[in-house]
Structure I
C-alpha cells in the first residue's frame with residue numbers, strides 16, 4: 001500500500017466510522033462493524049488505528065474538525081464582531097438529531113470511560129469556547145458589546161447551548177428549536193449588553 005493510498009483509505013475509514021458511530025452508538029460499535037461498512041478487512045482497521053479507543057478518538061476528531069474549519073473561517077474573516085457572533089451562534093445552534101450533535105453527545109458520554117477520547121473532546125470543545133471568547137473580546141474593544149468577563153461569558157453561552165442541544169437531540173418535541181433559539185438569543189444578549197433582536 002502506497003502512502004497516498006493509505007491516506008485516502010484512512011480518510012474514507014474515518015468518514016465511514018463516523019456514520020457507523022452515529023447509527024449504532026460509539027459504545028455499541030465494534031471495529032468489525034466499521035470494517036464491514038467500509039468493505040475492508042478488520043486487520044486494515046487495526047493497521048490504521050491499533051485499538052478501538054484510538055479509532056473513536058480519531059473519528060471524533062475528524063468529525064469535529066469539519067465544524068471547526070467553518071468556525072475558523074468565521075473568526076478570521078473581516079466581518080464585524082456582531083456579524084461573527086451571529087454566524088457562530090448559527091453554526092453552534094441546537095439542530096435536533098443531526099449527525100454533528102449525535103457525535104458530540106455520544107463523544108462526551110464515551111469520554112467518561114475512554115481517556116484518549118476525553119483528551120480529544122476536551123481540546124476540541126475548548127476551541128469553540130476560545131473562538132467565542134475571541135469574538136466577544138473584539139466586540140468589547142470596538143464597543144459592540146458590554147462584557148466584563150469575556151471568558152466567563154463564552155463558557156456560560158457554550159454551556160447553555162450544549163445543554164439545550166442535548167434536550168433537543170435526545171428529547172424530541174419537548175422543547176422546540178424556535179424556543180431554544182429564543183432562549184439562546186436572550187441569554188447571549190444579557191451577557192453582552194445587546195437587545196435580543198440584534199442577534200437575528
Structure II
C-alpha cells in the first residue's frame with residue numbers, strides 16, 4: 001500500500017484544515033485545486049468524485065474519502081508515526097473520537113443555525129441543543145489544557161483550530177478566552193504557516 005494522497009482543495013474552504021493536517025503529518029500528497037467561484041465543485045468531473053459538490057475530499061490507493069471527520073481520522077491513522085491519533089487501547093482514544101464526532105454532529109449544524117439566525121429545534125429533537133450550549137462545551141474543554149486532549153495535540157485540533165479560526169475571523173462567533181488562546185495556538189503551528197504559504201502561492205497563480 002502506498003501512502004500518496006490526492007486532496008481536492010479550494011481557497012477558501014473547509015479543505016484548508018486538511019492541508020494543514022497533511023503538512024503536520026509530513027504526508028506524501030498532491031493537490032487538485034478547484035475554483036469555487038468558477039463552479040468547479042459543481043462541474044460533472046468533480047460531482048463524479050463527490051456528488052455533494054463539497055470539499056475536502058481525498059483519494060488514497062483508489063479509495064475515496066469525503067466528510068471532514070472521516071478524512072481527519074483516516075489521514076491521522078494512515079501516518080501513525082506522527083502521533084496525531086491515539087491508537088485503540090489508548091485512554092485518549094475515546095475522547096479523540098468524541099471531539100471528531102462532536103464537530104460534525106453538533107458544532108457544524110449549530111453554527112449554521114446561528115449564522116442563519118434560526119430558532120433552535122426543541123431540545124428533544126436536537127442533537128446539540130443550541131449553538132450557545134455547543135460553544136460553552138468547547139470553551140470549558142479548552143480551559144482544561146492547551147488542546148482538546150489536554151497537553152496532547154491531535155488531528156482533532158487541526159479540524160477544530162481551522163473551523164474556529166475561520167468563524168472567528170469572519171465574526172460568526174465571539175470566542176471566550178480559552179477558545180481565543182486556542183485559535184492563536186493552532187494558527188501558530190508550523191504546519192499552519194506552511195499551508196498558508198502554499199495557499200498564497202496558489203492564489204497568486
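What follows is calculated from the coordinates using simple rules that are stated; it is not laboratory data. Not measured: the values here are computed from a predicted model. Cβ atoms are built from the backbone, for glycine too; each structure is taken alone.
One of I, II was used to compute FRET efficiency 1/(1 + (r/R0)^6) of positions 122 and 154 (r between Cβ atoms, R0 = 41 Å, to 0.05), and the answer was 0.75. Which one was it? Going through each structure in turn, the value belongs to II.
With distance in nm of label points 7 Å out along Cα→Cβ at positions 58 and 90 coming out at 3.5, pick the structure among I, II it was computed from. Among I, II, the structure yielding 3.5 for distance in nm of label points 7 Å out along Cα→Cβ at positions 58 and 90 is I. A value of -14000 for helix-only ellipticity at 222 nm (-39500 (n - 2.57) for each DSSP H run of 4 or more, over all residues; to 500), calculated from one of I, II, originates in structure II.
For the read-out log10 I(q)/I(0) by the Debye sum over Cα atoms at q = 0.11 Å⁻¹, a value of -0.57 was computed from one structure; give its label from I, II. Label of the originating structure: I.
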